[in-house]
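Please treat every number below as a calculation from the coordinates, not as lab data. Predicted model, so just to flag it, every value in this text is computed and none were measured. Cβ atoms are built from the backbone, for glycine too; each structure is taken alone.
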Structure I
Amino acid sequence: MFGTVQWQVSQACTLQNLLFKMPTDNNGKGTHVGIFMENGSGGFVSDLEFQGGAVGWRAGTQQYTARNLKFRGCTQAVQMIWDWGFNWQQIDVDGGSVAFNISGKGGITNQGVGSVSFIDCKFSNVPTGILTDAGSDAPPNMVIDNLVTSNVGTIVKTTDGHVFVPASSTVVLWAVGQRYSGGEGTYESGNVGGVPSRPASLLSNGGSFFSRSRPQYEALGSSGFLVATAQGIKNDGTGDQTATINSFLQSAVTQGKVAYFPAGIYQVQETVKVPLGSRIQGSSWSQVSLPLAQTPREKVADACACIDHGYGQLLRRPQEPQNHGSGGAAW
């Protein structure tokens, strides 16, 4: 097999807005792997589409999150080698033979897949939705929260043919693994009841949890950005840039522009105040940093700030009046 991208990375590394278009052989089966990831930790990917190929994503990592992925005609959409915990959200699989093969026994000690969660996903036109391990040490811990299927032969089955979840149009909430009720847990599989319903304020029109992809600003030209360093703000880690950053952020909102911080370290000694409606974008490793080694403890406490995107209550001094509004900040 041939791999398109080898993605062996750790914290703060992201893939977004990519198309993996892979060939198939004369029998209609794929020969390529879109992403090959045999190790890593603490990553995030979103807005990817995989077409064709043998495996869309061959995944092995410690903990990871993926959202808004599409797989079209991959023989296996996802083949998991091992993990500690992997969260798959808004995954749409159409075609192929298996949507998720989580039966792998990879890793240094052949630990295999530890735990997996599927949230607001959709499987269509595949014989097997999820193929899991049938080993003596029990299948991976798994939670399925709101899965919609169409023309799926079996939703969850093990490698030895045991069917956990037969064909159905919807799985509301199902799990396999240890369950606890005040004492020692027991290993169980089946539907999960007695849980609170999803709050309406957190849902999109279709009933899935609301989510939004990080903006790409592809429609904006250079005039749509206000650049921090071009406004006299230092990014070399020297001097207190608080006042100039606060003025810069307010200017960006007033002009309707994106506040852009080139890579570097922006030292601050006071609270950075983010106006409602701000759009802020960094590059590579942009840091707004409070130098603790140079700042008295009481000043650090005074400069603490808190943020609440949900109600527009943004970075502020604790003793100042709360700033409420209908807008938030895009980071």
Structure II
Amino acid sequence: MSFSSIASMLSAAQESGQPLYAVIRDADCQENGYDAAASHRQIAALWAAMQQSSRQYCASDRSNSGLIGGDAARFRAAAEAGRLLGGTYFQRVTEEALKVAECNACMKRIVAAPTAGSCGVLPAVLIPLAEERDVPEETILQALYIAAGFGQVTALRASVAGAEGGCQAEIGTASAMAAAALTHILGGTAQQCADAYAIALGNLLGLVCDPVAGLVEVPCVKRNVIGAVNAVSAANMAVAGITSRIPVDEVIDAMGEVGDALPASLRETGLGGLAATPTGRQAAERPRRTLNASVPQAEPLAAGRIFAGKGLTDGQNHGNV
């Protein structure tokens, strides 16, 4: 993408008089050599795949390791019984984040947004909102352009890979993308989308990547929930007129610097954090035997791979980091 900063995106939108999403779409088309109609088909296909990644959830599915499965169904049952706090939307956000992230752990098709490990965040905030408020699909697609464009800048200036920047780069970026998307849907300005992105990303600075047994399962699935809920809070603040005191591009740069400062043990190696606890080390032995027998040739889904210049990828996880 021709933009190296979110500030330059906002300036281009202001100078051209175009909506922010159109500026991002047109830059992507120019860089990749296709027209707006082709770009629209691609982003619409990604939205359809996101929705399908939720519909394919099965409560009885379990990951190969046995560590993941059924939590979204447990949460839904508790919500229906009236045992949980928060309104219907917040409860749906949690449920959807669990559903899609569990599907990823169970090797089903997901949209990496921007990575497989953070695939539940964007669907979690968008699917319930689209259904409850009857949001037009075109508005959702516009929001996805903004999320993808901002995510691409983050990949350029810092990283969206846990192996490089820790979980702040994956869940943090996904949360920020979701916050910007929500802000657009709620009628926010381009600047408010940027503020939402900055607030959400800033809230998760320093989050480490410590997958138990080296799998995108524990604590990854539940961190999708944190990313989604954080996104809603950041969007609400931005739409209310609360700004980020640190400009968005500086927040992205700070995230990159924090990621560089993290030790290797906290960057997806499975050697630190929760992975290094006694229980985490014990869990590492069981899935290793199971996975070696069941999927010896599984190829990892490359974190941060960008589809057509966007921070979204339609892909399938194979249970590996």
field: Top of I, II by Rg/Rh (Cα atoms, Kirkwood Rh), for residues 100-283 alone, largest first
entry: I
message: With distance in nm of label points 7 Å out along Cα→Cβ at positions 4 and 164 coming out at 2.8, pick the structure among I, II it was computed from.
response: I
message: Computing relative contact order in percent (Cα under 8 Å, 6 or more apart) for each of I, II, which one ends up highest?
response: II
- prompt: Upon calculation of distance in nm of label points 7 Å out along Cα→Cβ at positions 148 and 172 from the atomic coordinates, which of the structures I, II produces 1.7?
  reply: I
task: State the single structure among I, II that was used to calculate helix-only ellipticity at 222 nm (-39500 (n - 2.57) for each DSSP H run of 4 or more, over all residues; to 500), giving -2000.
output: I
- prompt: Given structures I, II, which gives the highest value for distance in nm of label points 7 Å out along Cα→Cβ at positions 68 and 92?
  reply: II
task: Could you figure out which one of I, II the value 21.8 for mean projected area of the Cα convex hull in nm² was computed from?
output: I
